[in-house]
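Have a look at these structures, which come just after this line.
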Structure P
Amino acid sequence: MKTALISGGAMRIGAQIVRTLHEDGYKVIIHCHQSEEIAQKLCSELNSKRNNSAQVVVADLGDNQAIKKLTKTIKSLDLLVNNASLFYPTLTENITTKDWNKIINVNLRAPFFLATGLSKVLAASQGCIVNIIDIHSDHPLKNFSIYNISKAGLKMLTKTLARELAPNIRINGISPGSILWPQDDSQLSENEKLIMLDRIPLKRQGSPNDIAQAVLFLVNSKYIAGQVINIDGGLSLNQ
């Protein structure tokens, strides 16, 4: 049984990636930080379908020591999905080093050290890494400057490590467009949602399953490396 680690795997897109990989026969390691109760519920659901096929790991990806501790506990791995991400507005005139470190550490530093920390076990299985990026890595979203920078960095990280860790590990990325509406401080008004949908050539949002199926496609496409696929309904055409 192949094993996949999905960071931020308890909710939203991450949870769908977990379910899709599990349905494809993977043993899944569901990473979470502040969503342990939700992660454990998902884990129990999957284990009820196939015994000992899911587990939960809790780690603060903003803490590099926690990342080192996590990577040391994993002895076998075929797939790493760097999905965990922080997304909230940062007005340029009010940005603090705390905001900078918080977002950059989770969105950019953590994927790098997870990838490098797990490179030996991934290389042993000729495994792969899929990074969940964002179309705003190319087209910056107003009032989200640190987030934009972190995702642009993650895109370059994908291409850089695809060269550095080849030929034993394949690395690719997926840049989602409008898949789920933002939550909490990043929520959109109904009018803003209509404006967003109108800019999408397909005139609708995607779904978490669109991202999960793209992960499977990249995992199973053995001659694709260092590529980033936009899953955005054509939105980037109008940026």
Structure Q
Amino acid sequence: MMKVVFDASTLISISQTCLINILGSLQRKMDAEFIIPKSVYYEAVERPIFIKRFELNAVRIKKAISDGAFKIVSVEDKKLFDEIAEIANNCFFVKDKPIKLLQRGEIEALAIIKEVGAEAIAIDERTTRMLIENPRPLQKVLQSRKRIKIRLDKRNVDLLGVMFNGLSIVRSVELVALANEYGLLQEELPPGPQSLEAALFAAKYSGCAVSSREISIFLHGERIKKHGE
């Protein structure tokens, strides 16, 4: 069974589009296990459910969990958690001070990936995605943001690359596009290309780091490969 670990960013993006229910349908269609780390559950549900501005999103996600779309998991190997935190948050430096890029939820997600042998992580946040997938260009991104020279620690970057080599990274837009291929988007929206376009741009404006050009590719050609093909 394929295992996908979810970060809070993807859960929140899809919830804000009002399409959280398609994840349950997608999980069943793929015969996959969708996993939420305990600290991500806190970040996406337990904390915001008491904040009026974010309460509705939290309620939607909580219902999807109650309906069986997700399994909540805690890290068992604390040493693994600490190891990943030490490596990931010591990849980039301003002078001699490390830049803390990953928070607890993201670190726990990565640790659970190793513990359960997950094949993919669902994450919308750009910085974390680049750190896992292609960290070297992230140096230029950080330098542009902070307007100061950033030093890259090659040893830690390489260690992180080896640790998560082969891990698939998906965003809310990929999940929406895949759900559309399975015909699941029609459970929430009218059939047709406009619904897919609307859903993809809704994810973009809800926080998913995706360009309009990438959305155009989803709409006009590049097929999302279904699980098992």
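Quick check on the output: -13000 is helix-only ellipticity at 222 nm (-39500 (n - 2.57) for each DSSP H run of 4 or more, over all residues; to 500), derived from one of P, Q. Which one produced it? Show your work: numbers first, answer last.
Details: P: -13000; Q: -15500.
It must be structure P, since only it matches.
Follow-up question, since we're still on this one. When Cα extents along the principal axes in Å is computed for each of P, Q, which one produces 46, 38, 36? Write out the running numbers ahead of the final one.
On the way: P: 46, 38, 36; Q: 54, 41, 38.
Among P, Q, the structure yielding 46, 38, 36 for Cα extents along the principal axes in Å is P.
OK, next. When distance in nm of label points 7 Å out along Cα→Cβ at positions 108 and 212 is calculated for each of the structures P, Q, which structure yields the highest value? Walk me through the intermediate numbers first.
Working: P: 3.1; Q: 3.8.
Looking at the calculated values, the largest one is Q.
Relative contact order in percent (Cα under 8 Å, 6 or more apart) was computed and gave 25; which structure, P, Q, did it come from?
Numbers: P: 19; Q: 25.
Comparing all candidates, it corresponds to Q.
Right, something else. Can you tell which of P, Q yields 9.6 when mean count of other Cβ atoms within 10 Å over residues 92-99 is derived from it?
Details: P: 9.6; Q: 13.5.
Source structure for this number: P.
If mean projected area of the Cα convex hull in nm², for residues 20-147 alone is computed to be 8.9, which of P, Q is the source?
Details: P: 8.9; Q: 9.4.
Matching structure: P.
Only the coordinates and a few stated rules stand behind these numbers; no lab work does. Note that the structure is predicted; figures quoted are calculated from it, not measured. Cβ atoms are built from the backbone, for glycine too; each structure is taken alone.
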